[in-house]
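Engineer: Take a look at these structures.
Read the figures in this text as sums done on the coordinates, not as results from a lab. Computed from a prediction, not measured in an experiment: that's the story for all the values here. Cβ atoms are built from the backbone, for glycine too; each structure is taken alone.
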Structure I
Amino acid sequence: MTAQITPQPGIMDIALYEGGSAHIEGVEDVVKLSSNENPLGPGPAALEAFRASAASLARYPSSDHAELRAAIAETHALDAGRIICGAGSDEVIAFLCQAYAGPGDEVIHTEHGFAMYRISALAAGATPVEVAETNRTTHVDAILAACTERTRLVFIANPNNPTGTMIGGNALARLADGLPPQALLVLDGAYAEYVADYDAGAELVETRENVVMTRTFSKIYGLGALRVGWGYGPRAVIDVLNRVRGPFNLSTPALAAATAAVRDRDYTAHCRAENAKWRAWLAAELARIGVPSDPSHANFILARLRNPARAEACDAHLKSRGLIVRKVAAYGLPAALRITVGDESACRRVAAAMAEFMETAE
């Protein structure tokens, strides 16, 4: 008898995710600038909390994440009872699709939006709907025009990955108010900490019943290896998400380090300032040699080359100089390279290698 074991519809439409590489064969002194990691790493308070947690490795971790939720609430002036924690914000995104979208439903994401929106929609059996951006920036009217009676979730990364662009609070409010009544707006704030005086949509969550915000500890807090993220939303939505969340989805070391990190506001401010300084410097240096980029509000720059062939050649040249950046053809940007803002040494190496390429390229 022929086996009839098959996955759920949509699963095989998911391309296997490829993370940013960290090694170049035959090249030493490699700098990884492909995953938007904090070059300064976690702060001393987070590292000390991580080390101290080793004494309790035999015990199951907290199942309600109460201490971490309290720290997040204290730092961002939020209601701890409306916070959910996940293994990175990716898991919170997956919870939202699992709980609110399925076969026959539609999940909207933008043209150059984060890959996990489409992946999580397909994993839930829903249909992802891609909406065009304008000059690599979210277009509210285009999203509203794409909404139907089947729309259940609308994902917006603000600032967006991989473009670094963002839209303002008035545009976000107009989007939230214009959605059909059965749809949730999900504001992905993975890079929100890099924007001064930006609440990542918290006020919208407080004043509306159809908005959820997601955040991560993988970027400015330097805890990518520990996989910690969180979401904030209406109490009823968070209650639903907690029903599909595994009881021990975060480890004790991850909880301890994240709790210390979010309370260490001085270190976060230092990382924000360093990123802003070298982001501006690198963007100006690339513009000077004829490589444009949109103003970035994140910890990376989307460098635009003349055509896809030039982008491929530039990527190869950077690799030969020990610099790993991210090709973003899978995001509909084949003529661009996403470059994480590293420390001063890394930024100077990138600028020098790019200048060398532009001088020698035909």
Structure II
Amino acid sequence: MQKSILISCFFVVMTFISCAQKSDNTLKTPEETSISAELIVNDLQIPWGMTFLPDGSMLITEKAGEIIRYKDGEKTSIANVPSVYNRGQGGLLDIELHPNYAENGWIYLSYSSEEGDDKGGNTAIARAKLEGNALTNLEVLYKAGPNTTKGQHFGSRLEFDNNGYLYFSIGERGERDVNPQDITRDGGKIYRINDDGSIPQDNPFVNEAGAKTAIYTYGNRNPQGMLKHPGTGDIWIHEHGPRGGDEINIVKKGANYGWPVITYGINYSGTPITDKTEMEGMEQPIHYWVPSIAPSGMTFITSDVYPDWKGNLLVGSLSFQYLERLVLEGQTVTYREKLLEDIGRVRNVRQGPDGYIYVAVEGKGIYRLVPKT
């Protein structure tokens, strides 16, 4: 027992030392904030996803299963939303427009669904059109399986790349020793499909016997942030670690991100998961957090509204209830800053078409960040 405790403590210490060696920046709290947060959409519970329509309205997903349309101070509930499996971390999750939405009208959703033979639910991806204030033409494009009654790690974010492929994340559903490293099983993966749900023929595992051919990467834990880099077009993700070891990764075709074989985190009980933080053939994150911040949502700042922050990355923190600003040099984080301290559990952050940053906070609503003059 004593030996086990010593090994566990040694691993924790080495993890923190490793973190310090890899990332010499520390989280800064500015003496005076340069922005104010204006609450523009109130009375929301868990606003998971948000996107912006060409008419200036915003679509917001509430985890419990509602899509809200917000425009000019008014909220309208959208009809015909698919039924969701609202359990634990599952429910109605992300929402995204097709890159050619103005021409084809497709809206994409990720949500936990009971569809299938097994009890419980798993993550589904669907698309639909919006006519007035109702969804029509709903099509399920992908449904992960098997269903399970476990309430954790559904993912799930959506993003299109420059070639029109749709990427989405599905967490490992609490089955860390089974799903993430097995390409014949759903969960713990990033997926890539065509906009109609068909499988791109150059996906990495289309010729692997028994593989889930939509899989693009594996060895992921529970990615809840995904976006396209405005310069390179690469897809970036962040994902929840266990106790420590939240990561930012760049999606690479066929790559293995290591979970749970390698990690900078430990079990919630404090015991080691593994003594390995790296291994040949497995990707290293470009940044990781110890302790975990529980990241959710992320956006690059490209707007002239915040000239001093252009090129920076914003990530929400569920655990510590703030918004983090990360300054990057290429793929290296050189500076971290805490914004909106104690605002609440930040569920999402996006830059709107008007150039302003919008932040979704649980139990409150959507804030717009306005620079102070």
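Engineer: With mean count of other Cβ atoms within 10 Å over residues 246-253 coming out at 16.4, pick the structure among I, II it was computed from.
Structural biologist: I
Engineer: For structures I, II, calculate FRET efficiency 1/(1 + (r/R0)^6) of positions 182 and 254 (r between Cβ atoms, R0 = 30 Å, to 0.05) and state which one comes out highest. Provide the component values of the computation, followed by the final result.
Structural biologist: Details: I: 0.30; II: 1.00.
Result for FRET efficiency 1/(1 + (r/R0)^6) of positions 182 and 254 (r between Cβ atoms, R0 = 30 Å, to 0.05) over I, II: largest is II.
Engineer: 116 is what came out when volume of the Cα convex hull per residue in Å³, for residues 110-189 alone was calculated for one structure; which of I, II is it?
Structural biologist: II
Engineer: Once relative contact order in percent (Cα under 8 Å, 6 or more apart) is calculated for all of I, II, which comes out largest?
Structural biologist: Structure I gives the largest value of relative contact order in percent (Cα under 8 Å, 6 or more apart) among I, II.
Engineer: Moving to a separate point now. Quick check: -12000 is what I get for helix-only ellipticity at 222 nm (-39500 (n - 2.57) for each DSSP H run of 4 or more, over all residues; to 500), calculated from one of I, II. Which structure matches? Show your work: numbers first, answer last.
Structural biologist: Values: I: -12000; II: -2000.
Answer for the origin of the read-out: I.
Engineer: Still on this model: Name the one structure among I, II that distance in nm of label points 7 Å out along Cα→Cβ at positions 278 and 294 of 2.4 was derived from.
Structural biologist: Among I, II, the structure yielding 2.4 for distance in nm of label points 7 Å out along Cα→Cβ at positions 278 and 294 is I.
Engineer: Which structure, out of I, II, was volume of the Cα convex hull per residue in Å³ derived from, given a value of 146?
Structural biologist: Answer for the origin of the read-out: II.
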